[in-house]
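Next up, some structures in structure tokens.
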Structure I
Amino acid sequence: MLGLKLATDPRWVNIVETNIEEILTDHAWCEQKAATNAITIITQNSEHEDLVSDLLSIAKEEIEHFEMVHNLIKSRGLKLGRERKDEYVNELVKFMEKGGSRKSAFVDRLLFSAMIEARSCERFRVLSLNIKDEELAKFYHELMVSEATHYTTFLGYAKKYGEGIDVDKRWKEWIAFENSIIIKYGKRETVHG
């Protein structure tokens with residue numbers, strides 16, 4: 001389960017099914033934010049040519065996912081609502097190390113990114129296995145595979161460029177923190193809510 005300690009209760013899908021427009025709107029904006037996050041990491045760490053290449057691919061893929069979700073919204077006669085705050089992500093931001101070295105901030109940003117991708121992947125899996133809408137089940141299965149790749153990319157770069165940092169220990173801290181907050185979520189028709 002991607003190292004996550006707490007699985008999403010499949011009954012969350014029942015909540016999602018009450019408002020497909022809301023989950024799709026929230027999902028679209030999650031994809032846009034993921035693209036922006038990848039670009040931000042590139043901007044701040046452009047000296048790593050391999051990272052730049054891989055994160056450019058992720059940014060493109062995330063914006064393609066945004067387009068896919070937007071097209072799905074339009075095809076169903078729904079509307080893309082306004083961007084929403086993601087309380088789950090905002091709590092993760094607060095856990096990022098502050099005031100350390102540039103390298104530790106870089107590694108923590110990569111671990112933060114891996115955590116979001118891991119939980120998104122897990123949520124997409126739950127949707128793909130439990131949603132009654134066959135089109136959405138297939139759609140979320142395909143995205144689940146993509147998110148898993150993103151998760152491993154971010155985690156891999158944290159380990160590659162985290163020399164002198166106990167990345168495995170810090171990742172365990174991220175997992176423990178995420179476990180402590182995720183119990184509040186899974187009660188709304190949003191990707192992380």
Structure II
Amino acid sequence: MPAKKMKRVLIEAANISAKLKVLDFGKATLTIMIKELCLEAKVTGIDVDREILDKAIQKVKEKKLDILLPDYDSSQLPFQNKAFDRILSCLVFHHLDADTKRKTLAEAFRILGNNGDLFIADFGRSKSWVQRTLFNIIRGLDGFKSTDANAKGLLPQLISEAGFETVTIKNRLKTMFGEVQIINAEKIFSK
């Protein structure tokens with residue numbers, strides 16, 4: 001499945017409307033797609049890869065889009081508590097080791113507003129042995145340590161442990177590198 005189509009499926013699952021404050025975590029290129037599909041939404045993108053972020057900044061300028069792209073050093077998300085209504089992430093979490101996944105999900109919980117939604121598109125444990133075998137190719141390239149939780153299907157559990165509720169796999173997309181799952185979780189009202 002082409003990356004652009006996968007991102008579109010993720011954005012459609014997130015059901016972004018005009019008044020929402022949206023964060024794209026990890027791939028600033030998704031940020032542009034979100035904004036183009038919902039011009040009225042307040043969209044912010046963040047990426048630890050400076051080269052990708054610089055390219056996104058240039059594209060945003062060329063397209064004259066109103067998007068925030070702040071610097072981020074990967075230690076703590078540079079946002080206030082409950083700053084966003086939706087957080088989206090596409091193909092980022094399999095690059096993070098289990099501890100970094102936990103820290104990132106805790107930060108996502110902190111910055112997501114009450115009754116907000118988290119949407120993650122990333123590799124997960126497939127029921128298909130073919131898809132699991134294909135994912136091992138990615139694991140060999142990206143490292144077995146960072147992809148271990150994904151290969152074992154633990155990402156939904158890690159999301160729950162961060163405080164999110166109603167964690168569900170909304171969609172399973174077959175790709176030439178393994179199964180990508182669209183996971184949705186909610187932050188239910190908290191003080």
Structure III
Amino acid sequence: MSRYETRPLDVDTWPDFARLVDANNGVWGGCWCMWYHGKQEGADDSPAAKRKAKECLVREGQAHASLVFEGAECVGWCQFGSPEELPRIHNQRAYLASDPELPDWRITCFFSGKGHRGNGVASAALQGAIEQIRTLGGGRIEGYPEDIEGRKASPAFLFNGALSTFERLGFKRSRKIGKHKWVVTRTVRRSAR
């Protein structure tokens with residue numbers, strides 16, 4: 001049995017998510033996982049403004065993530081959403097150069113709290129995201145992970161995930177969009193509920 005449980009980011013789990021982000025300096029200095037949402041940068045681009053914007057998106061059902069819990073504590077997550085919800089990705093120019101057909105869903109970022117990195121949180125989060133996507137109607141999923149085979153990479157900086165994690169969960173390489181960055185895909189069917 002896994003030591004982790006996953007739950008969707010929603011109004012009920014927002015306090016757990018917010019506690020983890022607050023405990024980790026707003027994540028990468030105050031990002032609050034807002035960059036991928038592509039909102040226009042405003043005069044007030046402070047961590048507090050990003051927190052408020054993220055909470056608003058959660059309350060409106062416009063922010064999705066698979067939160068990973070160890071007991072009652074949220075220890076990490078995997079953010080996902082439609083391309084409309086998450087229009088930004090890293091290496092976007094290389095991605096768009098091949099005139100891609102957009103996926104139904106994108107996996108944009110991962111985060112594991114201090115003391116939990118390298119312990120399977122990202123794998124649990126990705127599996128949870130796949131299951132949530134299945135429940136939300138399924139479809140083609142894309143991720144944009146980093147290939148770290150044969151080189152050192154700190155888990156703290158693998159915000160798009162490791163290629164090996166995606167491949168273990170059934171994703172296939174589609175094309176390279178950076179020196180070590182891949183587009184990977186997997187299609188899941190709607191859950192029969």
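Where a number appears in this text, it was derived from the coordinates with a stated rule and is not lab data. All of these numbers come straight from a predicted model, not from anything done at the bench. Cβ atoms are built from the backbone, for glycine too; each structure is taken alone.
When distance in nm of label points 7 Å out along Cα→Cβ at positions 67 and 163 is computed for each of I, II, III, which one produces 3.3? Corresponding structure: III.
Of the structures labelled I, II, III, one was used to calculate helix-only ellipticity at 222 nm (-39500 (n - 2.57) for each DSSP H run of 4 or more, over all residues; to 500), giving -7500. Name it. Display every interim value, and only then the final one.
Details: I: -25000; II: -12500; III: -7500.
Corresponding structure: III.
When Cα Rg over 2.2 N^0.38 Å, for residues 3-74 alone is calculated, the result is 1.10; to which of the structures I, II, III does this value belong? Computed on structure III.
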